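Coordinate-derived values only; no laboratory data. Remember, it's a predicted structure, so these values are computed and weren't measured experimentally. Cβ atoms are built from the backbone, for glycine too; each structure is taken alone.
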Structure P
Amino acid sequence: MRIRGLGVIDDAVLELAPGLTVVSGETGAGKTMVVSGLGLLFGGRADPGAVRPGADAASVEGRLRVDPDGPVAARALDAGATLDDDVLLVARTVAAGGRSRAHLGGRGVPAGVLAELADACVAVHGQMDQTRLRQPAHQREALDRYAGDGVAVPLTAYRAAYDELRELAVELDDLTTRARERAQEADLLRFGLGEVETVDPLPGEPAALAVEEERLGHADGLRAGATTAHEALLGGSDGSDGRDAVSLVSASRTALEQVGVRDPQLDEIVARLRELGYLLADVGADLASYTATIETDPARLAVVQDRRAELTRLVRKYADEPAPDGDGAAAVLAWAQRAAARVTTLEGDDDRIGVLTARRDELVAELTRTAGELSAARTAAAARFAAEVSAELSALAMANAELEVAVSQADDPQGLAVGGRPVTYHRHGVDDVELLLRPHTAAPARPLQKGASGGELSRVMLAIEVVLAGTDPVPTLVFDEVDAGVGGRAAVEVGRRLAALARTAQVVVVTHLPQVAAFADQHLVVRKSDDGTVTSSGVVTLDEAGRLRELSRMLAGQEESATAEAHARELLDAAQGERAGR
C-alpha cells in the first residue's frame, strides 16, 4: 500500500507481509494514518481535512492478492475491473477541495464498490470499537455475527414481515381513523359529479357559445353590413343602376373582348377579369346566404348567455387544472374523470380494510413465529459464544474471567405474545442482548459497559474478534491500538494471541507495546522528521538490529540503553521461540 499526502504522511510505502505485521512509532508520527489509509482505500468517508497541508490531494493505492475465482474477483470484474493474474489494483484519491475518486483494477468506480469489497477483504478494529462494544446494539450484532445463518435466516424473514406490517398498519390506521373524512370527501365528489352531469359540458363548447353570443348580440349590424356589401357586389334588388361591382367587371371584360385584335397579354387580362367576375358572384351569393341566416332572436340570445354562465361556474369550481388550450369544459371533464376514480377508491375502502385486516393477521402470526425462532437461535448461540470468548480470555491472562451473554425480552402489555407473554418488538427482533463480565470467580457478573476496565475491555474485544474470525473469516484483520490499557503479562498474552490469530489470517497491528511488537513476523516503524517547516513521515521495514533498537525505544524511551536492549533481546528471543514452535 502506498500513501501520499495523508495527514502527516508525505509519501510512504507499506509492504504488508503474511502473518503478523506490527506498526509502531513515536506519538504523532502518523501510525493511525496507516489505519486511516486502509479505511480510505476500502470506501471509508473521504475527509478533505485529512489532506496534508500544502498538498493538492491525498491518495492511497493498494495491491490486493485475491482468488481469481473468489467473490472479491467476481465483484471487481462485475464493476469493469481488470485482474493481473491474482493481483487487483485499488486506488482512492481525495482532493483538498473535497472531491473523491475511486479506481478498481484500472476502472473508475463509486466508492461504495470499494466498501462492498471491504466486507470480504479486511476488518478494521480501533479504539472506537471499545466504545461501541459498550453499547447493547453492538453486543447484539456481535452475537448475531457469531450465530451466522442460524440467526441470519430467521432475522431476514422477521424483518420482511416487520417492515410489511409497519407499512400495512399505517395504511389501515389511515383507512379506519379517517373513515368519516373519507365519507365526506366521497359525498362532495358525488355532488360535483352530479353538477357536471346535469350541465353536461362538451369539449370546445365555451368558445363556440362565445362566438354565437357575439353574433346574436349584433344581429342587426351584421345584417345591415352584409346587405350593403351584397348590393355593392351585385346591385340593388331592382338592378337598375348598373353600378355594382359585378356589372363593372363584366363591362370591363366586354370592352376588351370587343377590340377584335388578338394580343396574348390582353388575353391574359381578359381571363383574369372573367375569373374575377365569377369570384365576385360567388362572394355575393355567400353574402346573400349569410344575410338569410342572421336573425334577431332575443330568446336564443338569453339561452346562450345562461348556458355560458353555467359553464363558467363549473370551470371556476372544478377546473383545478386548466386545459393547455384554454378549453375550460375539457378541464371540467378531466376533473370529473379523476373524481369518479377517487370515488371508486373511497367506496372500496371497506373491502380494502377487510383485505388489510386479513393480511395483518397473517403477518402477526408470521412475526410471532419468526421472533420465537430468532430468540431461540440467539439463546442457543449465546451459550456457545460465551464459552468460546471465555476460553480466549483465559489465553489473554484473564484465567478466571468468564463472559456471560444474557438474552432477554422486555415486557410490553401492548406487544405481541412470544413464549406466552407480550413483549416489545423491534426491527432486530424481540431480544435484548447484554454481555456480562465476571472478572474472577468470586465477583458477580456485571454489564460490560459498567464492570470492565479499559484493559479488560481491550482483551474482551480481542477475544470476541478471535472467536468471530473463526466463524466469519476475513483474510486481513487490522487492529489500531486495541491493546490500550494493557500492560505487563497481559500484554505478552495479547501479543501471543495475535500471533496465533495470524496463523490463519493476515494481521496488522498498530501498537505501542513492545510485548506485542516482539511477536511480529514483520515490524514496520513510522518515523517522523521535522525540518521546522514541513513534517513528513516515512515507513521503514526493520531488520533484526532495527527491531532491537525500536523495542528498546518502546521499553525505555531511548534506543541506546543497554538495559533496554537486553530486555528487548529477551522479548524477541521468547517470542521467536514460541513462533518457531507453533
Structure Q
Amino acid sequence: MKHLLYLLALLALVTPVYGLSLTFQNPSDFTSYVTCTGAGCTYVQSTTDGEPDGRNNYILVPGYPGPGYLRNVDPLPTTYAAASLIGYHAWISGPVGKPVTRLYDNAGNQMATYTWADIMAYGRYEIIIVGGSPMYYHNGALVDTGAVLTQNPSYIEFGGTPDAYYGGAYYLWDDFVYGSTENRNIFGAPEQGYFIRKDMINPAASGLYRSNGTLVSSNNMTATWGVGDNNASHTVILEEWGGNLAASYITTAGTQAGSISWPLAEIIDDPFMPYGYYVTTIAGSGKYSERIPYISYGASVAFGQSSYARGDIAVVTYAVDSGGYWDPVIYSYRLDTLDVYGNVVDTQTVSTQSGTANVAFTPSDPLGVYYAVLIATPIAGGSDIWMNFDSAELTGYLVLTGNVYDAESGLFIPVANISISQGSTIYNKDTAVDGNYTTNVAFMSGAAISINVTAAGYQQYLYNFTPLEAKTISLDFTLVSLTPTTVGVSIGGVSRDSVYGRPIPSAQIVVANSTYSESHLTTTNAVGWYLIGNLANGRCYTVTATKTGYSTKSYIKCVSGV
C-alpha cells in the first residue's frame, strides 16, 4: 500500500527572537522608533527639565489634553512588552489618573485596552501574551488577565487617563521594551556621548561630562534599570566592559524598576580600574546599558562617516592637545579600532600630533558598532590611557548562516544547493559535507529575500521573508525526503516559524478527529520534524501545534492512502 504524506508548514512563531529596547538615553530612540497617538509625546532630557538626574531622560506623555499614548513605530508581533512609569505630573495636587495600555494588531486595529489600578503607582508595567491572552503585571505581580486575542499584538501603547478631578496629567514613561520574553531586562545609562573623565594631566578635572565637555557631576553617575523575570531582589552591577567590577547595588524585592546613583570614585580613585567602556547590567542576564567611556580627554578622534559598509575604508582624523598631552618622550601613542566586544580589529602607531588613519573594513567583518580609540601608553611603564574615542556603525548588509538537515534523522545533508536572492543579488552554493553555509554577498535589510533549497532525494524548500535589521541571522533548513518512512496512513511535516522559516523543535503536535473521538499526540524532533501514523483512511483531522511562547496554529487535513 502506498501512502501519502502531508507536510504541515507550521507558522507558529509570531514573535521574532529579537525585540527592541529603548532606554531613551539616546534621542534617536524616540525620534526613530516610537511615536505618540492622540496628544503628542515629548522627549525630555532631565537635566534641562528640572528633574532629578536619577531619572536620566524619558518620554513625557500627556493624559490631558488627549490623552496621548507612547507607541512603537514599526509593527512587531509581540509576546512581551514593558515600560517603567517613573513619574507623574498633575496641574493641581490631588487624585491622580490611571495608567492605560492598548494593544493593536499588525493593521493598526485596536484589540484590547487595559486601564490599570485606580491609584497610579510607579514601577514596571508588563504585558505577557500566554495562549493568546494578555496577562497584565505590575512590579512582578499579576494584576489581571484579558480575553483571548485573535493574534499577537504588533503595536503596544503606554499612556494614561486625565487626572481624576482636575484633568491635567502627564505620565513619565521610560525603558520601553517589546518583542519576545528574551527581551525582558533593560538598563539605561546617561545620554549617548556622555563620558567619565580622569584627566592624565589634571586629575582634579575628574567627573561625568556631557559630549560638549561640560561637567555634569564630579561625584555620581545615574543609571536606570527594569527587570521582568520575577519580583525578587537583584544585584545590579557597574562593570568595565572587560569584566572588572566597579560597583554593585542590591534592588529591593518587589520592585522591578528604578535608578541607581553610581559613585564615580569607585572608578576614578581605584588605580586598578582601567580606562575603557563601562556598563550597567545584572551578571548573567545578557543585557547591558549603553556603554559609558572612561577616558582622560586631551585629544580628539573622529570617523569621517557615521556608518560604513563592508569593504569600505574609513578615514579617522585625530589630534592630540598640547600642554603635556602630546609628549612623545613620556608616552607612545596608537590608534586602536575595537568591535563592540572590545576586540582590537586594527591598530596603528600614531607618530604625529595630528593626522589621519585609514581603517579598512573587510567583507567578513561582523556588522555593528566599532570604536576608534586614541591611546597613550607611558614609556616608562604603566597602563594604557584612553584619551578620546569616536564610534561608527558597520551596517546595511545581512549575513545568513546555518546548516541543512534531514528531517527524519536530524543529520546534516551534504551537497545541498542553497539559492538565496534579493533582487539582482544572488547567493548560490552547494553546502559542505557538514551541511553548513554562510552567505558572502550584500543582502540588505528591509527588502524581500527568496530562499530555494534543494538536494537529491528531498522535497524542494521555498520561503520568502523580509529582514528588519542588518545582522547575522542563524537560519537552518530542514528538508523532507521524497520517500519518507511512514506508518500506515500518516500526517507529518516540519514545524517552522513565520518570521524566518526556522524549524521549531519540541513543539507539541495533536492530530484529532472529534467526530470519532480520535486524538494522537507527538512532539517535533530537534530539527522540527513530526510524524503521526496509523490514521483512518479517508478521514479529516485537525492538526494543532502548540509551544510555550508561540501562538497556537491549527490546520485541517484530509488523508487518504492507496
Structure R
Amino acid sequence: MPTKSSPSSGRVTVEFQPIGRRVPVEGGSTLLRAAQQAGLGIVALCGGDGWCESCRVRIEHGNVTPPTDSERAVFSPQLLDDGWRLACQAAPLTDARVSIPPESLDALQRLQVEGRLASVAVEPLVQAYDLHLSPPTLQDQRADDERVKEALEEAGRPGVVIDELVVLEHLSRHLRQNHWDVRAVLRDSRLVATLPTACPLLGLAVDIGTTKVAAYLVDLEAGDTLAKSGAMNPQIAFGEDLISRIGYTERVPAGRAQLQRMLIDTLNEMIAALCSEASVEPWQIVQAVVVGNTAMHHLFAGLPVEQLARAPYVPALSHALLMRASELGLQIAPGACVDLLPNIAGYVGADHVAVILAAELWNSARTLLAIDIGTNTEITLAAGGTLSSCSCASGPAFEGAHIRDGMRAAPGAIEHVQIKDGELFLSTIDSRPPIGICGSGILDAVAALRGAGILNEKGAIRRGEARTRETVDGLEYVLVPSGQSGHGRPITISRNDVNEVQLAKAAIRTGIDILLDHASLSAGDLDEILIAGAFGTYIDLTSAVAIGMLPGLPREHFKQIGNAAGMGAKLALLSRTALVEATRIAGRVQYVELTTYPGFQSKFLKNMYL
C-alpha cells in the first residue's frame, strides 16, 4: 500500500473544475473522497487503491500532500511538477482548485452547441480545382510551383500566388504522393492547401465563450454540419471572469501566451475528436472562422488584453483579422486561413457580431432585442434600421459561481424549481440525486420563493417558514434536506445567493432599459425578444420575467435561439457574403456605454428589486 503524508486537521474548501463545484473538506480526506461526498463522478476503477490511474486530476492552485509511490509510478517528475495527481492519493492541505479532465469524469456537463441557422446560399471562401499534372522530366524541369500555377491558369485561374512557406513545405511531397493528381485549394488568388483529388473541403466554425467553447465541422461544398462538440474553456482555471484572467496576464510575464496555448490545445483536441467522429482527417480542414468576446478574441490571437480592464476599455483592434493556422498552432491544413470576425467594443465582441448575423437583426424591419446571456451579457436593439448594443457585467452567478451550492449544468444539478400550493417541486439534470444548483435552477428558485412570499422585494428571507433555518450567516432556505441529496448535505439558498441573482438580473435589465431609452422606445414597442446562449436556452422565461430580469411581455414575444454566436460563425464560414456582412454589421452598431449613461445608477438600483 502507498504511504501518504497526513494533512493537517481542519476544514478546507476544494473547487472542482470544470464542474464549478466548491466542496468543504475535512482534513485527511482525499480529493476523490471529497468529490464523492459532493456527488461528483470521478472515475475510480480500482475503488481508490491507487493502481488503475483512472482518477487523474490536476492541481491548479493550493497545496496538497506530497506524491505517493503510486503517483510516482504513474507520473513523470515533470507532470508532477505541473500539478498532475491521482485524486485517490492526494489530500488537500489548504484551499485548492482542482481541474478534472474529461476522461476522468463519468458524466460530462451539458454544453449548448445547438442553434437556429438562417438559410444561406453556400458560397465558401475557398475554391477547389482538381489538377492532372505531367510529372517533371529531364526535358521538362519546371519547378513544382510553376507547374501548379500553369495548370491552374489552364483551368481558368491565372495569377495564382504560391508564396506561403507552410504551403510550399508540403507541395512537393503532396504532388508526388498523389502521383501528380491533386486538388488545389485557393483562397482568392492564393494557394492555401493541396489535397487528393475529389477530397471534400472541410471548414471549422468556433465560438469561444468565457466558460465554454463550441466547435462545428462543416462540409464547405454541401453546407452540411458533419460533427459538433462542446468543451469547457480551460482558462477557467485562472478565473471565472474575464477580469481575473486579464489580471493573470499582467501578473505573469508569459501569462498571455499560456492562456493562448491552453485554448489552442483544447481546440486541437476538439478538432481531433470531430474528425474522428466524421471519419475524416484534420488536414482536410482548409478554412476556419472563430468568434468570441473581445477578451477571448484577443487571447486566441495572442493580442494584449490589459487595456480591456481599464477605462475606456479599448480593444487592441476592432476590424476583422485574418491569420494562418500554422501561426496559431491549429492542427488543420497549415496554410488554412482563420478568419476572426470584427469586434464592436471592449466588451461587445465578435461573438455578438455573429449573433446579430445569425438572428438577422441587421436586415430586419421589425423592432427586435437580442440578448446573449453569459458571464458578460451582450444586448442589441434593432429598431428603425439602427443597431445599438451594450455590455452588461452580469457576472458568473448564472454559471453557478458565487452561489454557495452552485455548480454548472452537470448531472445532479437542480435546474428547475417550483412552489405550488405551498409544496416544493424540483428537477435535476439527468434525474440524478441533487448535488447542487445550476444557473437556471437558482433563477427558478428565487422566482418561486418570491412568488410564494418567502422572499420580499428586497431579497430578504422571511422568518417562520417551514424550510428556513438560522445559521451563523443568517437565514437560509433549505431546498433539499441532507437525507435527500446526493452527497448527504443539505442544499440551501442563502441571502447572499439571492443577492448574486439580484446583481446579475439588475445588470441585464438595466442594459435593456437603457437601450430602449436611448432609442426613445418602451418594452411594449418590441416585436420580439431573442434569447441566445447556453444559459438562455435552459432558463424558464416565466421565472426571468417574474423577478424582473426580462420585460413583462406575453410569452409569445420571446424566442430562445440557442448558440446564435456559433451559428453566426457557421454562416460566415459557409458564405463569403455573410463574412462581408459581418464587417458591415460591426461598423453599423452604435455602442452605448452603460456606466456613463444618464440615470444608470438609479436604474440599476431600481432593478435590484424583485
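At-a-glance table
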quantity: Ranking P, Q, R by distance in nm of label points 7 Å out along Cα→Cβ at positions 72 and 424, the structure that comes out highest; calculated: R
quantity: Structure from which 2.6 was derived, distance in nm of label points 7 Å out along Cα→Cβ at positions 160 and 176, options P, Q, R; calculated: P
quantity: Parent structure of the calculated result 4.1, given that distance in nm of label points 7 Å out along Cα→Cβ at positions 88 and 368 is the read-out and P, Q, R the choices; calculated: Q
quantity: Structure responsible for -500, with helix-only ellipticity at 222 nm (-39500 (n - 2.57) for each DSSP H run of 4 or more, over all residues; to 500) calculated and labels P, Q, R on offer; calculated: Q
quantity: Test item: distance in nm of label points 7 Å out along Cα→Cβ at positions 248 and 408 calculated as 5.4, pick one of P, Q, R; calculated: Q
